[in-house]
Structure I
Amino acid sequence: MKTVIITGATSGIGFAVCKEMLGLDYNVIGVGHSKEKIEAAKMQLQNEFLKKVTFFQADLMQQSEVKRLAEELSQHLDEHCEGKLYALINNAGCVRSWYSTTEDGYEQQFALNHLAPFLLTHYMLPYLQKDNGRVLITSSNSHKMMRMHWKDIMYKKGYNPLMVYKQTKLCNMLFAYAINDRFSQSGVMAYGIDPGLVNTDIGLKQTGGLVRLIWSLRKKKGVKPEIPAKTYAWVCSQENTPQGLYYYLCIKKKYSKQVNRENADKLFRISEQLCGIKFGGYI
């Protein structure tokens, strides 16, 4: 049985992906932020599918928490999954109305939406390589409307919530590009998944003012999380490794011209520095 890890797994898209993967008989490991939500999600999934579902708790915004989680996941994979991981689905994300930082001093959207999947993938890479694994990252069509803000990558000056969010989605695509550039020969492939407009509460968590109002109205036009969940399951379940980089509704799509080797390499180097790692190794 192949093992998948899904972050942001207690609600919205992540929870729907858990259900899809359980239905396809994968061994599902979920990651959530809230202990109460983890217990509720775990109970619901186990009652519906009559299968054991393992959950881990972590605040992925904090790098110390990502490292702790990675240690716990590594031990679990070694003891229960033959040291193999077939898919890492980096789905956890957030929106913020104002500039706020993590304990590491990094802007919160950038930290959770980009640095967390970057760091977690780094730690999980050896397990993915043992199973010719796949890395899926929740991106967005909005990445096409953005260029990297290199001079002030975390928008310390002139913070704009929407611009910051769009940039993190571009970061997701650049990270997927960089993984394929570096590790596809070792059997690991990465993908940016565009879920489209989905009716979730991402824009209502720790937000306020205009951001909260706009999302309250916009989410009503979104599809149910079960719709995009099928794309994650499709990419994972293809016997022949999908060769595209960006998928929407199970179809390979064109991505921004900003997603290129020069930008991917630059972001990769910056991310290594911000995380204090050499990707795929340990320092």
Structure II
Amino acid sequence: MPSPPTSRQLLVTGASGFLGWYVCRAAAATFQVTGTYHRHPLSISGVNNQSLNLTDFGAIAAFFQTLQPDGVIHLAAESKPNACQMDPEGSRAINVTASVQLAELCAEAAIPYVFTSTDLVFDGHHAPYREADPVAPVSLYGKQKLEAEQEILRRYPQAAICRMSLMFGAAPTAPSFLQTFLEQIRRGEPIRLFTDEFRSPLSGRDAATGLLLALEKASGILHLGGGDRLSRYEFGLIMAEVFGLPQTLIQPCSQSDVPMPAPRPPDVSVDISRARALGFTPGNVREELIAIREGC
């Protein structure tokens, strides 16, 4: 395995997930990357793999002492709001407890720590949201991420809290909703998408770039979203156009038409001015979908 041009060690948790694939691939150019996984082994060129149960603090601390990383990007989470709503205790163990324990280890070692939070810490009624705007999550997932944010910054103010928007891409390890949509349309099946839920969709490759930028330059809270404010329905129409699929199969609906365990805020689009000031330049949704189509 060829060595990158630096000996700095970066620990990436949740490396086998969608975002983990993008982050590990991007980071391998400038770091010695160790990616952790729990149930799903991964294979990424230039990345060392380590099985680790992040809810076992003794195991985390021992591995941390052995690796002695120069930075940590913590991606591992139970990120499905409905799953969190149905398993509060299990989801809190990874979303809050493990996240705070990692922050404490990074504080003791005085190394950068990037924690991935979510735009769902907002109630969706006062978008676009800046970092200092009042938070009021409506789902248990959002509440857990907010609790983790607050506890992490209380213990380690130098940590970077990156609130991630809805992400899409083509990671082979864990597909995003994009693959599900495309497969369904290609089978000729209609997709019902919300006209009344707005986000700032962010491609996986831009998300990875933003997180590595935060590792080097940020502390405190940072919003990482794309440059467009779109409903899920509008995203679906652009997706169908870019991939040459019939837009007639993208059907509009409202949140109230699809009952779910976790409530959803109507508009959590974010202001990314602070990230842009650090050098973050995400592409728009159309550009990023074209790049995915072309295999870039």
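To which of I, II does the computed value -13500 (helix-only ellipticity at 222 nm (-39500 (n - 2.57) for each DSSP H run of 4 or more, over all residues; to 500)) belong?
Values: I: -13500; II: -11000.
Derived from the structure labelled I.
If you work out distance in nm of label points 7 Å out along Cα→Cβ at positions 12 and 252 for I, II, which one comes out largest? Walk me through the numbers on the way to the answer.
Details: I: 2.9; II: 3.9.
Once distance in nm of label points 7 Å out along Cα→Cβ at positions 12 and 252 is worked out for each structure, II has the highest.
Taking distance in nm of label points 7 Å out along Cα→Cβ at positions 84 and 196 as the criterion, the highest value among I, II goes to I. Given a value of 2.2 for distance in nm of label points 7 Å out along Cα→Cβ at positions 116 and 140, point me to the structure among I, II it was derived from. The read-out comes from structure II.
When Kirkwood radius over Cα pairs in Å is computed for each of I, II, the one that comes out at 19.5 is II.
Taking distance in nm of label points 7 Å out along Cα→Cβ at positions 100 and 260 for each of I, II, which is largest? Working shown, then result.
On the way: I: 3.7; II: 2.7.
Checked I, II; max of distance in nm of label points 7 Å out along Cα→Cβ at positions 100 and 260 sits with I.
A value of 24, 18, 15 for semi-axes √(5λ) of the Cα gyration tensor in Å, for residues 60-179 alone, calculated from one of I, II, originates in structure II.
Here, each number is a calculation from the coordinates, and none is a lab measurement. Everything numeric in this text was worked out from a predicted model, so none of it was measured. Cβ atoms are built from the backbone, for glycine too; each structure is taken alone.
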